[in-house]
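Asks: Listed next: structures, encoded as structure tokens.
We did not get these values from a lab; they are worked out from the coordinates using the rules stated. Given the structure is predicted, the values throughout are model-derived calculations rather than measurements. Cβ atoms are built from the backbone, for glycine too; each structure is taken alone.
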Structure I
Amino acid sequence: MNELQRRLLAFFGELGLPVFLRGWVPAGQPRPYLTLELELAPLREPGTLVLRYYAPAVGGNRLRLDWLAALGERIPPAGVSVAGQAVIRPGKTRLSGCPGDRDGLAAEAELGIVRFV
């Protein structure tokens, strides 16, 4: 894990949920939790950061909406700096069940990210 990934995990961890890199969720991890996936571009070029919120089956619809609202408050329209290493900007959000996910519901936010270091 590189420094930017560590800082992003800490930044989104401030939303009060466990956050994991996609593919690194511990077996049996209880819901809710977030996964983070980065598609980085060269420095100062726009890349993509995808956050997925995995909600429990019970109350999941409401929890997904609450999470999207909290994310909207955390990332203003102008964007937010993450420890001077990158800027995250709002992007597309969607509510959907994840393919193969029989245990709960998910919400997804596709954000823009521009690295400076």
Structure II
Amino acid sequence: MDPIIAKLIEQVPNAAAVILTVYLFLQDRQKAEATRAINAKAFEAERRAHELQINNMWAQFFKNLTDENAKNIKEIVQEIHDHDDASKERYKRMKVTQELRKAASEKTVQREP
């Protein structure tokens, strides 16, 4: 192969220069394509890691939001329960509820006949 290339260079130096230029250009393109493929893989890995991080942040945000919401609902329910208990205790001390129940049952008994 080398004697053929040497003979070609002697016969047509301009053609040899063009062939050498094209060869070097193709070599450079091949290296650039290999580098681009490696960089694309690295970029894709970084993008996926970033996307996972963002998704984890959103998941944590919504988990915190729902946990806080559940905690607030429990507190509201407990406050309502405590308020009902306190109201029942107040009415019991005032004996209002027993008197109202007695009056209501008397009206019910009177309406029946």
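Asks: One of I, II was used to compute mean count of other Cβ atoms within 10 Å over residues 34-41, and the answer was 10.0. Which one was it?
Replies: II
Asks: Figure out for me which of the structures I, II the number 48 belongs to, where percent of Cα pairs over 18 Å apart was derived from the coordinates.
Replies: Going through each structure in turn, the value belongs to I.
Asks: Going by distance in nm of label points 7 Å out along Cα→Cβ at positions 2 and 66, which of structures I, II comes out largest?
Replies: II
Asks: Please state which of the structures I, II yields -7000 when helix-only ellipticity at 222 nm (-39500 (n - 2.57) for each DSSP H run of 4 or more, over all residues; to 500) is computed from it.
Replies: I
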